[in-house]
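Trainee: Take a look at these structures.
Values in this text are rule-based calculations from the coordinates and carry no lab data. Everything numeric here is computed off the predicted structure, so don't read it as measured data.
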Structure P
Amino acid sequence: MASYTFSLTTSEDARQAGIVQSASFEDALRLVGERMTVSTGDTLEIGVRGFPPARYECKQALLDGTIFWEPVKPALAA
């Protein structure tokens with residue numbers, strides 16, 4: 001199992017961080033949604049040691065805990 005480090009920034013400008021262990025990246029995204037309170041517009045940075053983190057934005061959070069994440073495209077350099 002891989003250890004994924006994450007940082008969740010909420011719409012209230014609060015930041016929560018932690019580690020989840022899972023067999024796949026998709027499972028890691030699901031676990032963050034299950035263990036943290038996530039709302040539409042929140043941003044998540046998640047990755048494994050040695051690689052830059054991926055950034056996602058919550059597009060929808062359902063009452064059953066299902067979170068719909070959308071990758072955030074990096075800004076183009078000017």
Structure Q
Amino acid sequence: MTLSNFRSSEPMYIVMVRQPDAENLLRSWARANQAQVTVEGNRMKIFDQRSLSVFQMVWAHDWDLVTIWDCWNKRHIYHD
């Protein structure tokens with residue numbers, strides 16, 4: 001499945017970052033980690049479980065400013 005196929009489907013997760021440079025941070029993270037995502041402003045749509053797992057392991061910025069929404073289960077995912 002190509003990246004374009006992922007982008008045309010519904011995301012599994014949506015990550016929202018509430019800080020002024022959120023879009024640049026998310027785009028940089030996506031490039032560095034070769035993630036199956038799209039970034040629109042302060043939101044990143046994630047299309048696979050691997051990308052979410054990598055995000056949770058390597059995100060180096062303030063977790064208090066991050067919200068993760070599980071689109072399929074319709075609930076927030078909390079990071080401890």
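Trainee: With relative contact order in percent (Cα under 8 Å, 6 or more apart) as the yardstick, tell me which of P, Q scores highest.
Mentor: Top value of relative contact order in percent (Cα under 8 Å, 6 or more apart), among P, Q, belongs to structure Q.
Trainee: Quick check: -10000 is what I get for helix-only ellipticity at 222 nm (-39500 (n - 2.57) for each DSSP H run of 4 or more, over all residues; to 500), calculated from one of P, Q. Which structure matches?
Mentor: Details: P: -4500; Q: -10000.
Attributed to the structure labelled Q.
Trainee: Which structure, out of P, Q, was Rg/Rh (Cα atoms, Kirkwood Rh) calculated from, if the result is 0.93?
Mentor: Of the structures listed, the value fits Q.
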